[in-house]
Structure I
Amino acid sequence: MAVVLITEEAIPPVQRFSLTQKIAEELADSGVPVYLISVRGRGEFKHKGVVHVSVDVPGWNLFAITQRIRANLKLCAETLWLCRRNNIKAVYGWWPIVFFARYAGGIRNVAADMPEFMDVMYRSFRKPLPLLMGAALRIFQKAAAKACKFIVTESDIARAVWCSRGVPYEKTYALPYGVEADVFSSAKPAGFRLENNIKDDEIMILYHGDIGIDDGVDVLIRAANNLPVKVVLAGGGERKYMNYLRTLAASNILFTGWIPYSIMPEVVASADICAAPFRSSLYTNSTCPLKPMEAMAAGKALVVSDLHTFSGYVADGVDCRLVRPGDVDSLRSVISELISNPEERRRLGENAKKSAREKFDWRIRVKKEASILIELAAKC
């Protein structure tokens, strides 16, 4: 019985690696025929037992809304056509397409990856018409979730919220995201410090990824302003918010903008300390973010907010330092301690690398996710 996997990501990957691609390979290696539908990436993807169907979306990236809409329309059309032509019985992946596969394609055995609540995420990024769009997204995502045989989230909180929204608890799973532990643990510093005039003996603190209100970058700036460190903010966000952050920043804060993901392991390797100063919200408490996982995999001293889901996998003072969300003084105190104690940075980093490999390596999630899908396919 063939399974269709759908992802909005590009395959072969353009940015970070694709868990969906890894799941397709795992299923195929287990003897399950797979159709993998994605945006067309760079090069060609081939794997025995996987039929890769890609759609062309020029200029596509995860942060271009127009291209994402076009991509989703094309992915939806390709999925419906493929299911009808090949008598597919099970579909899994990106939840909007799964919704249409169920109701427009008549596929009964559908399941979805739902790491975030779209209404909460939309509001957290301060998008237009938050009440109206948030309500619409909530209704749409809830309908998709209730149509699924199961959904995959990242936390027990997310499972509980879905239960409160009418999805039976037994139809939900909590699996943390996965990191390329081998890639980040083996990366070496390249020319990032030299290119950005950061001296070898200068303490470098790195934040990388999306920059929104919930990410707490303003808290990091306030905490680190005028400390004897160089703070590198590698990422981007809404223009007005980025301009606001620049008004807060002292001369030791460096805004690099987005850096190609292919060189991020080298950038992380250049840091002495990595920071993930999230605020506390439903969004941040119910997800298991990738950036602190990458920092841990790279063996860096990590300072991260004490949030429900991620804190359940780590231990303060063992493989990271936990700080109160939104607390500038708490963050400044911990950063100051680590600045003056290179041996403590080294110890935390070594423990972090071990924890990342044991708890967050992508193979752990892929094997669990694939086993759930094999069970679904067997019931078709």
Structure II
Amino acid sequence: MKKIILTLIISMTFCLHLEVSKALAGCDNPCGAEELIECAATDAGMTPEEFYNTWIFDEKSYLDQFCVRPLPEPSTGQQKYFYDNYCTNPGNYFSYSNFIKAVSKETFSEFCCAANTTKEMRYKELSNFLATIAQETKGGGERIFWDGLYFRYENDWLTGKTLQDRTNYYPGDNWKVATLSSNPEMVYTKTYWSEDAPEKGLIYDPAASPMKVTYGPIVAPSGYSIIRMNQMIEPAYWIGMGATQLTADSMVGFFGWYYNNLAIGAPLESANYKTFVEEYLVDGELGFIGAFWYWMFRVNGRDRPTLHSVLTDPNKPVCRDIAAATLLVNGGCNHYNPGRSDYYKYFHETVFKIDIVPVKKTVKGVELNSMKCELPLLDYCQSQ
């Protein structure tokens, strides 16, 4: 009996050692956000979920906490409506479980795991993503870097009394969509347009991964009618939502991509846009899927690259830090310093313990710096 017990102990010890060795080997070059977080959590002596809830974000004080706490007063009619209707299941929207379920979709397999990228480059992309969503949704003051994902929607922009009052993100009349002539609530998912001349303009194909943008005539598909984008939902809904605060044409782009790629029964030629937006506000997994779509597949015009492709370009190391990511997201440097650069340093150096070494490059007589947010860097990074 003693020999049997001893044999079992030796066998269990060997298996445990083998599993630990496998884990350590995987952490030599982890692939994807889940593995990157698992490795960092192991180094910190935590589970991945504990690490997410205490180091990356702060579950008790900030994570989806706007919806946990009473609505601040005084509040507008729009703010009360959104809080009462879209703060369901408070505290869970930005959970680690929803984050992992979203990022684990096969379509996002190259997020933080692009071919020929190193461990440091993968942590760099993850730090860029986390810094971006933290700044977009922050709930604390300056010098607090774990306060991200506090707001699931932009409460401060809900300044009107009713849903018919416009927000600052209300799309211009140049943006067009197509709706079913027989049922105007159903929106065409495969194309939307930005008109710059009578019945002509940019043609967006959101179903593609990444999305495609061409130029040509604005023509309604058979059975559909062209309307202004701002007509298909009440004006109050044009605010930022989810981890990357999607709104306006970016939300319409994700709507089209989702119903052509991931929705049950996809591809679907048309869907109810308002129903989709309302689900986006309460389904945290869908909210994170939108954030990863924005990062991986959205483009900001003709011949423009995705955020992911810029940050992982092997030939442009000066484009891998937060300055380029900020410029690509905003088109400028708002909330860069203080703001996005501070979050980036926190995630890159404090959370993941990898020093940032700024990259410099001279282009046409101008010195670019990967940690300095300047417009010449944007021109260089998004050039083909």
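Every read-out reported here was derived from the displayed coordinates using simple, explicitly stated rules and does not represent laboratory data. The structure displayed is predicted, hence computed values, not measured ones. Cβ atoms are built from the backbone, for glycine too; each structure is taken alone.
A compact table of results
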read-out: At a computed 6.0 (distance in nm of label points 7 Å out along Cα→Cβ at positions 141 and 181), which of I, II; value: II
read-out: For -11000 (helix-only ellipticity at 222 nm (-39500 (n - 2.57) for each DSSP H run of 4 or more, over all residues; to 500), calculated) the corresponding structure among I, II; value: II
read-out: Cα extents along the principal axes in Å derived as 83, 55, 44 - corresponding label from I, II; value: II
